[in-house]
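K.L.:
So, here's a batch of structures to check.
Read-outs: derived from the displayed coordinates by stated rules, not from any lab. Since we're looking at a predicted model, the values are computed, not measured. Cβ atoms are built from the backbone, for glycine too; each structure is taken alone.
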Structure 1
Amino acid sequence: MGGDRTIYGLFFFGLALTAVVIVYPAVYAIELSFQNAQSFISEPEWVGFDNYVRVLQDAEFWNALWRGIVFAGTAILLQIVLGIGFAMLLDAAIPFKRAFRGIAILPYLLPTLIVALTFRWMLNDPIGVITVAMQDLGFGTVDWFGSPTLAMGIVITISVWIWTPFVTVAILAGLQSVPESLYEAAKVDGASAWQRFWHVTIPQLGPVLTVVVLLRAIWMFNKFDIVWLMTGGGPLQATEHLPILAYRKAFQSYDVSTGATVSTISFLILAVAVLIYFRMFPLDTKD
């Protein structure tokens, strides 16, 4: 009986903590999106769907949405491709396999703040090691954070560097469950290495890939910290996607209602995308 009370106590404590930390702020943000509030201490005024109409008519919102799609889509694609490649390499018979597996996950263990500060220092003009190396190679001074294209490339590259290990570990775990007999049968049938990869490995990794892509899509679409720490959404809003736009509206422009509206619309877009994704790639693999 004592053990049951402990279990139920922890369960209800977890529910209460979730309600306080996640549910209440989400409900409050949705409520603010239907009101006109210029700050968190001002008296809000109910305006219905006026905020949604105004935001959806604003080109700034659509530009931020497009930049978020480009950022998340490119980063996810590179993470999946590199993650599969690294996982297959770490699954092969190579010397010091266990050591390499431990090293491969290190970027994922580093605090995002440390990673951002390190890369900002490496790209610093004129003393950053990467900047100096580019100059020594004859490329001249590169304004990494002054070019919209380079700035977006930087945040994508760093995102791939940090979170590819997560994909690698997940795929590596999936590879352990692929029966060796399938590869042997494919070899007997004369299948090449590429054919074995495409017709054996990828189908067997289907459930793992479905979950990994879904999680990476949710996390990258909502990713705030690395973009904010590296570029602050600049230059000229070139890296400003929906999370940055919502933050800027709410906490820099003190337009709390617009920030809440952008966040709510972002949540709805992601919810619809997840539902469509589940329709296209159901997790139930039973016949």
Structure 2
Amino acid sequence: MRVVKPQISHCLALFEAMSDAGRDHRLTELAARLDCPKSSVQRLLDHLVGEGWVEQDAATGQYRLTLRLAVLGQRYMQSAGIADATQGLLDRVAREVGELVRLTVVDQSQLVWIGSAQGAPAGLLYQPSMGGRIVSYATANGKAWLATLSDEEACAIALGEGLGRANPNVGPKAVATIDALRRDLADVRRLGHATALEEAEAGVAAVAVAIRDPQTGAALGTTSVAGPVVRLPPDRRVAIAGVLGQAAQELARIWPLTRLPAPSLQHRVHP
């Protein structure tokens, strides 16, 4: 069967545009996001509906992804041993710090959530969606990763994500300029961990460290602790950073993805 590359690219772009599981999508919205004619997007959607990857709401005419992609992702996670290798460690850290602990993996020019453990007691819980896109310049995880790259690479990624432009997906205190981002990254390299105070979401603080390949030093992913600002004062953030640093070293030793081809981990590492 002859496969045309632009068709594959459009299909993957459509999956990404529809990855917000919290709502359905209109044809006009998807066409605008893909910068494609509505007729082309309509044909692609019709094909994906027929193949079982997308479904259309009979009442509204809007589209959503089926669970087929999620099932494939879950199957891959299980076969790669990611959950088995890392979940116990995440659970242990969550119990120790009493907050939400999360894990990401570097996937080309972005981070992707792959695991979490909730350690906060009943009451005021921070439990965000694990399906949201990580805005690197506005999150502790993102800055921990960007700090492992050169400033040029880090700034290019941040600009591509909307740094310097209005962005509804960041918090009220997110950095807004290249100079501010460079200062933050310098602090991360000096301290060994990243923080974000109401940069991703109002009222939320987070601490993160990078997980580095023991041989190459390249960032494999990040791990973080997040919770309400009132529960994460400066002294507690420093203590949590120490716990995360030890956890990152353990994760690097057992990281299952190092056994798999990783063409996405080719960024030049900042010393």
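K.L.:
Kindly point out which one of 1, 2 the value -21000 was derived from, the read-out being helix-only ellipticity at 222 nm (-39500 (n - 2.57) for each DSSP H run of 4 or more, over all residues; to 500). Mind dumping the intermediate values first?
P.N.:
Values: 1: -21000; 2: -13500.
The structure behind it is 1.
K.L.:
If you rank structures 1, 2 by Kirkwood radius over Cα pairs in Å, for residues 23-134 alone, which sits at the top with the largest value?
P.N.:
1
K.L.:
Match the computed value 17 of relative contact order in percent (Cα under 8 Å, 6 or more apart) to one of the structures 1, 2, and report its label.
P.N.:
Of the structures listed, the value fits 2.
K.L.:
Of the structures labelled 1, 2, which one yields 31, 23, 17 when semi-axes √(5λ) of the Cα gyration tensor in Å, for residues 39-206 alone is computed from its coordinates?
P.N.:
Derived from 2, not from the others.
K.L.:
Of structures 1, 2, which gives 36, 30, 23 when Cα extents along the principal axes in Å, for residues 63-126 alone is computed from the coordinates?
P.N.:
2
K.L.:
If Cα Rg over 2.2 N^0.38 Å is computed to be 1.23, which of 1, 2 is the source?
P.N.:
Among 1, 2, the structure yielding 1.23 for Cα Rg over 2.2 N^0.38 Å is 1.
K.L.:
Of structures 1, 2, which gives 3.3 when distance in nm of label points 7 Å out along Cα→Cβ at positions 143 and 215 is computed from the coordinates?
P.N.:
It traces back to 2.
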